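Pasting the structures here.
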Structure I
Amino acid sequence: MNGTPGGRILVVRQDRLGDAVNAVAVLKYLRQNRPGARLALMVGPDLVPLFRCQPYVDDVIPFEHGLPRLVGTMARGRFDAVMMLKPSKTVAWSALLAGVRAKAGLGWRPYYPLTGFRSAYPRVAADRAHEVDFDLAVAQALHPGPIGDVVPEIRADPSALAAAELVLAGSGLRRPIAVMPANRGSSPNWPASRYAELVQGLKTGGREVAVIGGPGEEPLLAEVSGPAGAPVLGPGLSIVQLAALLSRCRAAVASSTGTLHLAAAVGLPTVGLFCAAPVSRPQRWAPRGPGHLQLVPAQDRCPGCGGRRRCELSAITVADAINAIGSVTA
């Protein structure tokens with residue numbers, strides 16, 4: 001075990017924000033069941049600062065494309081185990097060439113037997129499994145144990161909290177409802193005009209509202225702010241500052257996207273806009289844990305959608321969203 005009680009374990013989740021946030025469940029599971037292990041998380045480079053200040057991980061490593069680089073990174077880490085939450089031929093061969101002995105990956109791929117990866121499947125039926133269940137299956141394949149508390153959690157950086165307070169105060173806000181209209185094509189979504197109606201409806205009802213998004217989303221955010229003139233926040237903030245800002249909001253509403261999972265992980269109640277199609281269903285993609293509501297069109301109102309990312313979720317009304325926000329903030 002390389003001299004480390006419990007060994008050195010690398011968890012790899014190299015894709016998007018929401019997926020990386022859900023992977024926190026694996027880290028919490030390992031902390032509970034392998035308390036002596038040294039845990040490392042490999043994520044996309046832009047997400048590394050978010051996880052470096054979290055208590056459940058010892059090392060955060062940026063994912064690098066290319067077999068030689070990944071082999072070098074894993075070899076230097078002297079890992080006893082690699083848990084691959086998103087199947088990748090490059091990650092699998094890198095773990096083998098780096099000499100990692102214990103390896104598990106989600107599902108099955110033809111290269112698993114060649115690289116020594118153990119296949120992992122969730123213990124519940126796939127049509128009822130949450131993304132966290134898929135992730136945990138990989139950890140349990142190597143280290144079985146009780147599930148315990150695996151709700152994804154992100155702790156806001158204390159130094160970023162002060163900056164978040166200043167951003168809110170500068171916009172005349174205290175604890176606004178965070179309306180997050182962008183999802184960069186990752187899932188079905190409302191059009192900007194429907195979010196603008198929501199912002200106007202919330203303000204008319206006396207609610208504080210902030211329209212929140214990231215770099216490159218400024219035109220959309222401005223359109224959603226629209227006649228209501230709600231403050232637009234977020235494009236100039238780092239991912240660490242965005243997490244801190246969200247932690248100071250009252251609730252969040254968004255489609256199925258990474259910022260919805262981030263908002264839930266920092267402790268906000270959320271209202272999620274979801275498609276009923278199997279690929280987008282909230283049973284798999286809704287934020288894990290209590291305090292969240294999901295709005296889903298009746299299936300007969302969205303015939304033949306198939307989870308198309310251009311679906312506008314037209315059967316979910318602004319009134320539905322306002323009522324749901326009232327429920328989670330009551």
Structure II
Amino acid sequence: MTALDPAVQNGLEPVGLSLAGPADYFDLLKPRVMSLVVFTALVGMVTAFASGAEASVGLAAISLLAISVGAGASGALNMWFDADIDAVMERTSKRPVPRGAVPPAEAAALGVVLSALSIALLALSSNYVAAGLLAFTIFFYAVIYSMWLKRATAQNIVIGGAAGALPPVVAWAAVTGDAPWQAWALFGIIFLWTPPHFWALALRRTIDYERVGVPMMPNVAGDRSTKLQIFAYSVALSVGAVAVQPFGLGGPVYLVASVALGAQFIRLAWAVLKSADGDGRTPMKLFGFSILYLFALFAALLAEGLFNLLSKAIWA
């Protein structure tokens with residue numbers, strides 16, 4: 001980081017003096033992001049079981065815990081490094097480090113310790129393939145994305161989105177020791193979902209990103225280009241999510257969900273494309289729906305996977 005300790009900048013606390021409580025340390029883990037990671041990882045794990053994976057349910061649960069801790073570790077490291085810009089941006093100024101509740105050194109230490117623990121736990125509970133993928137995911141998010149891409153290129157979200165898309169692959173590998181094409185199809189869905197999701201928010205937060213010098217797409221390429229790219233990614237996502245079903249990912253419930261959700265995603269992306277510059281409400285409608293889209297799509301896979309497992313148990 002290049003700036004002074006945000007706590008000092010804000011005049012809240014002397015360096016090294018922590019006012020943090022348990023909730024502050026939990027907030028460092030980015031619980032909302034962690035919940036998405038855990039959910040998508042769970043879907044990857046259940047889908048792997050439904051596809052024939054044979055692993056201990058207990059060890060699978062421990063593996064899921066390791067993945068969630070790894071996600072939290074990434075969040076803590078991101079908050080440590082981004083504390084200087086988080087203090088300036090309205091959306092992030094109340095995070096524990098910029099408001100002075102947690103010293104930066106403690107956030108960094110927490111991230112490093114949890115990273116090591118999560119990787120070791122996954123290696124012991126599962127296998128080295130999954131542990132290696134988790135280690136790469138943490139490194140990619142904390143170092144490649146947070147420390148380099150985010151402040152270097154408008155493609156930060158596109159390339160950095162790989163970190164957020166990897167949890168289902170890690171989870172699949174945790175119960176099989178392998179990562180087949182179905183796992184990477186889940187990766188692809190999240191990867192294509194990430195740009196329209198974040199760029200829709202960025203259209204509303206342009207001033208924030210300008211203030212801190214982060215080259216988000218609307219600030220670099222302008223609203224029109226960003227909206228065109230949002231629409232292109234939305235079409236690719238919606239079509240791709242449907243296209244993988246005939247090849248063995250998901251069943252009829254997933255097919256219906258992917259078609260209906262994809263049609264609505266494209267409709268809202270088209271509305272963003274046709275919206276006037278400075279219109280923040282239309283992009284935020286897409287942003288809100290994008291969260292529902294990913295949850296509902298993966299929920300359909302989860303429901304089908306659990307049904308298949310139950311059916312196998314009954315007829316075994």
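Quick check: 5.2 is what I get for mean projected area of the Cα convex hull in nm², for residues 147-218 alone, calculated from one of I, II. Which structure matches? Source structure for this number: II. If helix-only ellipticity at 222 nm (-39500 (n - 2.57) for each DSSP H run of 4 or more, over all residues; to 500) is calculated from each of I, II, which structure is the one that comes out at -10500? That value comes from structure I.
I, II: which one has mean projected area of the Cα convex hull in nm², for residues 163-266 alone, as calculated, at 7.7? Kindly include the intermediate steps, with their values, before the conclusion.
Values: I: 5.8; II: 7.7.
Answer by label: II.
For structures I, II, calculate distance in nm of label points 7 Å out along Cα→Cβ at positions 211 and 259 and state which one comes out highest. Spell out each step's value before the answer.
Details: I: 1.1; II: 4.6.
Going through I, II one by one, distance in nm of label points 7 Å out along Cα→Cβ at positions 211 and 259 peaks for structure II.
Looking at distance in nm of label points 7 Å out along Cα→Cβ at positions 203 and 243 over structures I, II, structure I comes out largest. Ranked by FRET efficiency 1/(1 + (r/R0)^6) of positions 67 and 99 (r between Cβ atoms, R0 = 25 Å, to 0.05), structures I, II are topped by I, which has the highest value.
For the read-out distance in nm of label points 7 Å out along Cα→Cβ at positions 43 and 251, a value of 2.6 was computed from one structure; give its label from I, II.
On the way: I: 2.6; II: 1.7.
Source structure: I.
When FRET efficiency 1/(1 + (r/R0)^6) of positions 115 and 171 (r between Cβ atoms, R0 = 35 Å, to 0.05) is calculated for each of structures I, II, structure II gives the greatest result.
For semi-axes √(5λ) of the Cα gyration tensor in Å, the calculated result is 33, 27, 14, so let me know which of I, II that is.
Working: I: 36, 22, 17; II: 33, 27, 14.
For semi-axes √(5λ) of the Cα gyration tensor in Å, the value 33, 27, 14 is produced by structure II.
We did not get these values from a lab; they are worked out from the coordinates using the rules stated. The structure displayed is predicted, hence computed values, not measured ones. Cβ atoms are built from the backbone, for glycine too; each structure is taken alone.
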